[in-house]
Structure P
Amino acid sequence: MRVLVAGALANTPLNGGEAWVRLSWVLGLQALGLDVYFIEQIDPERLTDACGRETSFDASVNRAYFAETIERFGLTSRACLICGDGEATCGLPYSDLLDAVADADLLVNISGHLRLPAVLSRVRRRAYVDIDPGFTQFWHAAGLLPLDGHDVYFTIGGNIGRSDCCIPTCGIEWRTVRQPVVLDEWPPTSAPEAGAFTTIARWRGFGRVQFNGRTYGQKAHEFRRFAALPSLSGERFEIALDIHPADEADRVMLDRAGWRLADPRLVAATPDSFRTYVRHSAAEFSVAQGIYVETNSGWFSDRTTRYLASGRPALVQDTGFTRTLPVGEGLLAFSTPLEASDGARRIMRDYDRHARAAVQIAREVFASDVVLPRFLEEAGAGER
């Protein structure tokens, strides 16, 4: 079976976590014995650097980041970076890609990133994978994000379509898919004695979204609610934080509250350095984007799956995922500062038990060889 995965890699340079989102699909499908290609369509007029600032294609690190990443994972002859509407600038020549996808059984279109008709028309089945629940549906409802052209739709928002989730389905049947983690790439390791609760994050994401008269918040708004956690819990906390100079007051606030801050461009820019950062942690602590929490979306971070697989317990803000995921050991959810503080102390009091439970959750719930066969079946990849 031949599968084409499409997503943003060069569009998110120097972001090892975002690279793992796409690599996990490619490497996970390869591990199932499938013939897998990766494609990215990049708009040279809308490129950004690692800080989100607009930059030109010739002067950017985008192309180099794509080339280095696909070479690192042996994908140079199976990956193609398309500039604009059809000029290959890195990896597999465009004509070779078109020949390859002519026999493809399935396109896995992460965030609908691929829009090239010449490629879309050659693939037998097209699956849209939504990794930003709430943003995707609200933007589509507002006419800002077309979702047509796909045969089946998946989302990591586990509660979309349920009565207690206010995200509209937009008339689409959304199937739930877990974020896959390739366990061979994330073997459990012993935590360092001086490890802290850590995470890798952007202070602000896509911006605030309005829908039906309500404005939904960003990660910054949630983090501020939990700023006192280091003193409240007595534990060590660190964030590899991408924060704009305009938010200097927030950076100072976190520093004074006892948070250690690291530069993600220094500690997590590549897939390998991202993995090293996770392994140097004791556990993960993270809040979620306000929109994920306020809509009760059931969103769960791909980053957290990699902490769990590495044997790092996770203490993360509840977005409604407690309805469908095992919590209490290895994975703890919180909604208030007191719950977060209590969870941090519980993890550190019985660390080894929580670390073992974290690995078990990764193996049973998020492992690519568990998630992807079901995905392929629901996507109709084997149908003729």
Structure Q
Amino acid sequence: MDSSQPNKVSRIIGRGSQIAPPNRFESVRLESDWEQLEHDDQAADDRRIATQFFADATQSLITSNDSPDIPFTYSINPYRGCEHGCAYCYARPGHELLGMNAGLDFETKVLYKPGAAEILRAELCRPSWKGEVIAISGVTDCYQPAERRLRITRACIEVMVEARQAFGIITKNALVLRDLDLLAPHAREGMCAVNLTITTLDADLARELEPRTSPPANRLRAVRELSAAGVPVRVMVAPIIPGLTDTEVPAILEAAAEAGAQGANWQMLRLPYAVRPIFEDWLARNRPQQKDRVIARIQDVRSGKMNDSQFGRRMRGEGQYAEQIAHTFRLFRHKFGLDRDTPPLDTTHFRPPRSPDGQQCLF
């Protein structure tokens, strides 16, 4: 069975990926066999996959990168895997390193870090840590649905507020408003900001493409309420999907500006490794009449390929169509006042938090 092609069984409810592509590191895989069932015979329970949560016993939290394409050096991720289930998510291949697949496993088998806050506390107490800016959610979303119950992100923010640690948040979930009581005072001292990702304003498209994220209207409400509380907000128009969402750029930027965003940025769709078959399968199921056009447009911005991993090109693409998207973004970002310089987060107030053993720091 070719797992990259739509099969005849009913759609799995509430999931962005409908397939389990082979793990490129594994020589053996399991494949569901529905050939003995007629379409109407499939039980409803088979169309729902409950999310499983596994405690991650990691002993470290702050990670660093030296990529020239990423505007931050340090980040933390309270979760591995993401229940949001975005069909295009570039983080999906990371699950293959855990012996799982980048499709359904990525969004139904989520690892959480119950000890994240105390690990973070210990790392902020290290003499080598100087209070550099930390991005929360460099990979998977820190405000995915499980956060409402597990509250790991909030616990980490509480530690950073105690330490007067500067941080930025990247999310596409309005759940960030729950922590406004922590964010607003920290922002007044110039030590935090939020980046809200808005891929589309079309609620129906968002529900299919990003099934468990906040609807676009709720994300704009989050921009509005964060801004009103004095928290600097930037909107990420990401990813821009050539041939599908690129025409929405002006409307998204206008809506973001009206909601009070201070700035905006964008990224081109990326389809590394197993993300490509997942996204192509999504197109075939949800936008079959647009599939050929979207694929052709992606190839237009990737020099005839479906992906380009080269620094300097992977986030923006290249060629005439990619430049057209970039020009449109620049034009309307300027028109709506979203290209203003924003001050960097203030890292001068950092002080080590209370250490995990209760010992006060001398210096």
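Name the one structure among P, Q that mean count of other Cβ atoms within 10 Å over residues 135-142 of 23.6 was derived from. This value belongs to structure Q.
Here mean count of other Cβ atoms within 10 Å over residues 143-150 was derived from just one of the structures P, Q, and that gives 19.5; the source is Q. Once mean count of other Cβ atoms within 10 Å over residues 159-166 is evaluated on every structure in P, Q, the highest one turns out to be Q.
Look at distance in nm of label points 7 Å out along Cα→Cβ at positions 231 and 263 for each of P, Q: the largest one is in P. Thinking of P, Q, which structure, once mean count of other Cβ atoms within 10 Å over residues 71-78 is computed, gives back 19.6? That value comes from structure Q. To which of P, Q does the computed value 29, 61, 11, 0 (P(r) over Cα pairs in 20 Å bins from 0, in percent) belong? The read-out comes from structure P.
Quick note: the coordinates plus some simple rules give every number you see, no bench work behind them. These numbers come from a predicted model, not from an experiment. Cβ atoms are built from the backbone, for glycine too; each structure is taken alone.
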